[in-house]
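**Student:** Pasting the structures in now, so scroll down.
Readers should treat all values here as calculations from the given coordinates under stated rules, not as data from a laboratory. What you are looking at is a predicted structure, and each value in this text was computed from that prediction instead of being measured. Cβ atoms are built from the backbone, for glycine too; each structure is taken alone.
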Structure P
Amino acid sequence: MFNLFKKKEKIVITQEEFPDEIASVEYLESFNFSKNLKNLKRKIKNKTVVIYGAGVFFQAIKKHYDISDINIIGISDRRFEGHEPNEECFGYKVYAPSELKDLNPDYVLVATKMYIGIIEDLYYDTLKDTKIKIKPLLKKGFLTLLKEIWG
């Protein structure tokens, strides 16, 4: 059994989890995600949110962190282009990125480890000329982002 500790909070991951899920939680905690999630929740309180990114990373967040008080109205991903009506993923209605403008949420939270390119695409293409705010679900420091961009 893995135990990840962060101050008074304790996250327990059993070995029944997928290795990618364990790595995702360890990665999240390396950026103090528990604390940053609390701050994010205050900022987006009473706002509508769509999660962008329907992979193992978001699955780990949903499973190991309390996001129930975030008003998530759906989840979007490129793989949902041409989805079935009322299709769901992780318990949320799915939307193709092309549907986000019409859905018009207050926020799109990008739930991927590497998010710069996705945010850029959403800002300059998919959500261009909208008032929809785009934020990463995982807050990283400036130097970390530079390292990821320039390798």
Structure Q
Amino acid sequence: MADRYQNIRTRIGDYRTKIDQIFEAYARLELLFPETNTTEILKSPGKLSTAKSGEIRDLGKVIIIFSLDLLYFWMYQPRARSALRLIIKSLTREEQLILLGSQQILAQQKKITLLIVDGLLGKNFARALSFYLDRFQEYLETLRKMEK
């Protein structure tokens, strides 16, 4: 039991760090798109990768990296699933929409594959790419169910 609670506390700390970074990226997006509903941009993340501004494209890459980190936590860290469920329950509705919306960027399979192959995760990318391709759909589906 002690290990279980320690693992949950550790995962909550891991998630809080990444979620805070996602919220910071979201705040930067809001500053770049003051006239636009930023949650709509998160729901269709292709807008980030096709933006003319390099800062916006870079922000899209940052969100991808944070989302891949959350995917990794979810799949491989002890008690990560329990910790994320607890965190999502503690967030406001708007924060939930931001967090869960940001994860939809993982659906950009072609863009993420190219980023990984181009060196985002180093030269030994085969396992990481395989992990992403095998797991992202299951992860996104689980998150969609949490949103309801």
Structure R
Amino acid sequence: MVGAAIFAVHPWSIYKRQGETAYTRYDVVGWRASQVVQRNYALPDGLWYGSTPDLLVDHRGDAVESMIDEVEAAVASYPFADHYLSYPGPNSNTFLAHIGRQVPALKLDLPANAVGKDYRALSDPVGRSASGSGLQMSLLG
């Protein structure tokens, strides 16, 4: 899901395993330092500063369980879990882009105004794009 603003967006990931009654939400929130990755910080489909969220991808069916495992592993491996910078990143868009790179089956395509989605660590400047549809090279966003 993504909450839109005039110049940028704030994305987050939500999922629900088979048999569960509640969704799990992961996002990055800069003012929650020193641990910026938040689990269930807000409602899964809640407004973002008055903005109704948009759904970026929706996956259903048996294959989703293994995708959820991969998403959880991507969350755990996020390299900037204790660092946040609005511009150029790492930020909430960097976080979702990381998940998209780690879980190509998501086919996550962040919008053009997802500032920070192209932020990559200096130690990893070249690799798959967040959508999984191409290659990317970036020096700190």
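**Student:** When you work out distance in nm of label points 7 Å out along Cα→Cβ at positions 37 and 77 for each of the structures P, Q, R, which one comes out largest?
**Tutor:** Q
**Student:** Please state which of the structures P, Q, R yields -25000 when helix-only ellipticity at 222 nm (-39500 (n - 2.57) for each DSSP H run of 4 or more, over all residues; to 500) is computed from it.
**Tutor:** Computed on structure Q.
**Student:** Let me ask something else about it. Between P, Q, R, which one scores greatest on FRET efficiency 1/(1 + (r/R0)^6) of positions 93 and 117 (r between Cβ atoms, R0 = 25 Å, to 0.05)?
**Tutor:** Largest calculated value belongs to R.
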